[in-house]
Every structure is written in structure tokens, then in C-alpha cells.
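No value in this document is a laboratory result; all are computed from the given coordinates. This one's a predicted model, so the numbers in the text were calculated from it and none came from an experiment. Cβ atoms are built from the backbone, for glycine too; each structure is taken alone.
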Structure I
Amino acid sequence: MPHQRLIADSLFAIQVACALIFGYAQIARMLVTTEGVSLTWFLFWALFLAINLRLALKAHQVFPSRISRQTVITYITWSLVLLGALVVLFWRSLGRWDTVDTLNVILSGAGIVVVLVVGRWHGLGIADPLVRGWLAVFFKGTPQLTLAWHLTQVGADGLAPFAILSGHITINIRLGQLYFSIREAGWDRNRIGSALSEAANEISWVVTTIVWLML
């Protein structure tokens, strides 16, 4: 329907704009201070984007459409923005490894092992979309929860306010894009995996936001 296409196109435009503004705001803040920003948060985020980009590409192959194509472009845009932020973080902090990074590796690593073992128990390999969806949960949800704890320990000056806001805007827009994609093509394992990972993304970012507001 024309109105649904207009809504989907608007969500896509806002998503891309927010991603670019997030990159500008966060990189500008990290040029001043990286307080509260952890290396593994960005690294695991990159893995999260890689998984969801793969799921989006597979979903587009199953049922090619304007909406699924926009979803792929969205993840590519975020990947490029994150690459820029990682370059600045490495330059500013010289790849500093904090306690939160060790915690991220332990907790996320444990979750990843559990997902792979349970998946194998059910005859599902790493290529299965639901397995990848659960992996994305531990690549994004867990690091954001540990980031919330890290903020209470060292402060939150390194997080740009717009980064917090745009996180919620873009996650919910991607969920909205998924909603329209599912209405258009129906549920499949790729879309279920994407919805699972993005829901965990939003829930954990809400926790981080609450902590940030309290500091």
C-alpha cells in the first residue's frame, strides 16, 4: 500500500540520518574524552552488525523487496559509522583494555558457548538464523549491560547525549522496519533471528540509559 511504503521510506531515511549524526556526535565527543566508552563494547557491536547484516541479506534473498533492501543498507551504514568510531577510539586510548573489557569477554564468551552447544544439541549449526540471532544477543545485549556497570565506575562523559537518544530511535526504527518486512513477507527464521537480537538490543540499551541518566 502507498501509505505503508511512505512510512517505511520515512523510517529508512530517519535511520540513516540518525546513524550519521550518531557517528558525528560520538566521534566528536571521543576526540575530547573516552571516559566510559569501552573497546569491547564497540568490537562486539561490530560483530552484532555483521550478524544482522548477514541475516538481512539472507532475508532479502528469500523475499527481495524495497523494505528488505533498505534494511541491508541500514546495517551497512551503521557498520561504516562504527568503523570510524573504532578508529578514533584506538587513536585516543591506544587500544586501552579495562576491567569491563575482560568482563565482556567472559560473560559474552560464556553466552556464545552456551548458544553454540545448545544449537549443536538440536542439530543447528552457526549458519542457522536463530543461532545467529541468539549470538547477536550476546554480542550486543551483554556488552551494553556491562557498559552500564562501567559507567558507574568511571563516569559517562565519553558518551554523547545524542548517542543515547539515537540508540533508542534507531533500534525501534529497525524493529519497525522488521514489522513491515514481516507483514510483507511473513515470518521466516532470518526475520525471527533479527527480531530477537534487536529486542535484546533495546532492552539492554534501556538499562544503560537509566544508569546514564542517574549519573
Structure II
Amino acid sequence: MTTKTLTWAASGTTINEGSGTLIAEVFDGDIMSLAKDWPEELAIPTLIVPCGQHMGADPEPSADLLAQWSQDSWGPFNEAVEELITVAASKDCQLVILPGAGGRLSDAICTVTWANAHPDIPLLIDPVRWLTPSMMTDLSDHLIRSASLCLEIPNIWGVVLRSVQTDDDGHLIHAPTGEGLITDELLDRTIRTIPTQRRIECL
């Protein structure tokens, strides 16, 4: 498999080739908000849509989260995804789902199960987005497990390479590769083992 390296600036919403050519844009919202209001001015080849708001802190057992994680939440989520796939196709745009903690595809196990039930829907895999602060004591184990599970995902559009660090409040924040809590050696043993046509380096 030939792998292309792309870049994603931490301060931006676009994924680009080294030449600067736009490959994809990351939607500033999630599946449910895009389903309510597709931006008419959007004219890009690929739109990356998070499955939910990314969490940098450990989730609180709020009523909203409990409702989101319930079995009843799958129906509205799946309906929204199917609707968006149809809308995107009508606009010559490819829709790619970005799983992560805080969204319906909140961990690797859930994502694998959902992806195998929807094998035609491409996913951008960012294992760091599945992490929460309580996982930092077993960071290596979590990344190894996630990377292993990702081998079962049928339609990986790309894999994000980045690190993570904690701020003064103990929340997780982005760190570029080579910095933060995920060493290059740990990336080599985990995230870089996931086969993909596109690796996205976060700057």
C-alpha cells in the first residue's frame, strides 16, 4: 500500500499536501449540527466531520452524555450520517467521519463495531481523540489496544499522527509529533502500525 503524507495545522481546519494543495476540510461542528445546517458555500473535495465534540477532560455523567451513550441514540446518529452521505454525494463531496471521545464513536471498540456495520463510510482515525485524562497512567496500553483494534476497521480514509499533553487544569491538549507525552518510539509501536493510504501529520 502506497502511503501519502499530509499535514494538518493545529490552528487550522484544513488538511493539505506538502505543496499546499487542499485535500480536505475539518468541519467546525459535529454530525448532528451538520445534519441541521449544511454550509451551502462549501466547495471542497472531502469534508471531515467529527462524530461529536472532542473532550479534553474526563466526561461527567451528565444527563446529556447518558442520553448520547444510550442505545436509543444510535438511531438518530445513523439517520443523520446516511442523510449527510446523500447530501455530500449530491454536491460532489466525500464525507469522512472522525471518531473521538465525546461523540457517538467514543472509543476504538465502539468504532470497530460501527464501522463493520457501515463498511462503505470512510473514517479518519485519530487514536489520540479517544484518550481522556484518566487514561494517561496507562497511555501505552490504551494506544496499543486502539492500534490493534483499528486493524479491523474496513474503510480507513487516513490516520492522524500527533501527540498530547496536559495543561495546568489537567485537561488534554494537542501536541505535535515528537513532543508531549507520546514519544516517537510509542508512535512507531502503535499509531504508525495502522495501515492507511494517508498519514496526516499534525503540526
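Can you spot which of I, II the value 23 was calculated from, given it is relative contact order in percent (Cα under 8 Å, 6 or more apart)?
Source structure for this number: II.
Tell me which of I, II gives 18.5 when you compute mean count of other Cβ atoms within 10 Å over residues 118-125. Only one of I, II returns 18.5 for mean count of other Cβ atoms within 10 Å over residues 118-125, namely II. For the set I, II, ranking by FRET efficiency 1/(1 + (r/R0)^6) of positions 38 and 134 (r between Cβ atoms, R0 = 30 Å, to 0.05) places I highest. Here distance in nm of label points 7 Å out along Cα→Cβ at positions 14 and 166 has been calculated and equals 1.5, so which of I, II was it run on? Only structure I yields this read-out.
Name the one structure among I, II that helix-only ellipticity at 222 nm (-39500 (n - 2.57) for each DSSP H run of 4 or more, over all residues; to 500) of -28500 was derived from. Before the final figure, lay out each step's value.
Details: I: -28500; II: -8000.
Structure I accounts for this read-out.
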